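Just below sit the structures, each encoded as structure tokens.
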Structure 1
Amino acid sequence: MDLLTAIKISASGLAAQRTRLNVLSSNLANANSTKNAEGTGPYKRKDPIFREVSAADFDKHLDKASRNVSGVKVTDVVEDQTPGTRIYDPSHPDANQDGYVLMPNVNPVTELTDIMTTSSSYEANVSAIRSARDMISAALSIGRE
């Protein structure tokens, strides 16, 4: 595998992790939202779905020597159907006739843990790109000497 291909693979990982971080941030921001965008219930936690990008998807972008390359991309963002918790708060505007409010199915601790994991994955891809860049630079400097 050539170094430019390694950079392209890491770049696909960066894009996927950026999307994942955006979804996780949205989950965390809506951890207490008792109304979704449609106003029909509490916010539902979202999860990105990753898929490997096969070599066929890269064929139009890479040369023939690199046809076995793969990467990753987010194919969908789905709602977690786990039910949220019910809390007793009769003064809440969204409380039902019994005084219970249905809260989102978002656990802030889980979201923060996932954000830290995503951040580490993002940094690993950045590090791989830097390493490939440094190797390209070193290879070019050999030709100058």
Structure 2
Amino acid sequence: MATVKEGDRVKVHYTGKLEDGTIFDSSRDGTPLEFTVGKAELIKGFNRGVIGMSAGESKTINISAEDAYGPHNKERVFEFNRDRSPRDFDPAIGQQVHMQRVDGQPVVVTVIDKSDKSFTMDSNHPMAGKNLTFDITLVEIVYIAGIYLI
């Protein structure tokens, strides 16, 4: 029986959980996630977690923040003065907002606080600094090392 290795294209069902057991995402009631192992399409820990699995196999993988979305970086939290924003700009705390960096690149930030004079924005990924757990089931290996399976 074939087992997954780097470069294989696979389909998996997954349920992602935080350390407290809160489910943050799942494919169980929908279409399986399809990706090429090792192509940096997903977080490192998830990629490594499917290596060696066979079709139909299930397992739980624990992924450290470093192998998921990285540590939370305090330097990516900043103040944005209200006088630099459009008049009707008043996002809620927790809302994600599309902004533009100084170099012109788009960035999504989360509003984490606000006052009469400014907004406190966090440009870290919302899952940065979090250890994650995934319950995964390998549905199928779509192709092995460039060889399509029919």
Structure 3
Amino acid sequence: MSITKKEVLPLLMEKAPGFEESWRKHLEWWGEKERGDFNDIAEFAQYVVDSYASGKTSELPGVFASVEQVLEDGDASAKELAVIGVLEDIQTIASHQPFGANAFVRWLGPLSREAWTEIDKLWRAGGGSLAGVLRVEKQLRSKPK
């Protein structure tokens, strides 16, 4: 049975009990407004980077193992959330820190590492800007298969 998009965050949260306070604040801030899966997962990605920055890395092996599990067993939307929502957000957030995104590579499994590398290539090809990434993605989609 495939992991669905709605199961991704609960799976990650099982491995990161320290996220509970950040999650509570996130829910309070949004209130009754629709949050969206990518907003929720971005909050988790911020927590992962903040955890590393504060030297609290004990949860990270389990978190990245769960990302790997989603990439192995998830449906297409779950995989998209894991790649774009977790891995790409971690890369982007960590790129603004002195330790950089590469600090997280040690915890990546084979599928996560492959996705991580592709994200990095895409951002480099786009010149490090979102507009550049969107341009490259559009070019890739328009190429004949």
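Relative contact order in percent (Cα under 8 Å, 6 or more apart) was computed and gave 32; which structure, 1, 2, 3, did it come from? Show your work: numbers first, answer last.
Details: 1: 32; 2: 35; 3: 26.
Derived from 1, not from the others.
Thinking of 1, 2, 3, which structure, once mean count of other Cβ atoms within 10 Å over residues 16-23 is computed, gives back 11.4?
Working: 1: 18.8; 2: 11.4; 3: 15.0.
Working through the options, I get structure 2.
A value of 4.1 was computed for distance in nm of label points 7 Å out along Cα→Cβ at positions 48 and 88; which of 1, 2, 3 is the source structure? That value comes from structure 1.
Taking helix-only ellipticity at 222 nm (-39500 (n - 2.57) for each DSSP H run of 4 or more, over all residues; to 500) from the coordinates of each of 1, 2, 3, which one would give -1000? Please report the intermediate quantities before stating the final value.
Details: 1: -16500; 2: -1000; 3: -20000.
Working through the options, I get structure 2.
All of the numbers you see were taken from the coordinates with simple rules; none came from a lab. Computed from a predicted model, the values in this text were never measured in an experiment. Cβ atoms are built from the backbone, for glycine too; each structure is taken alone.
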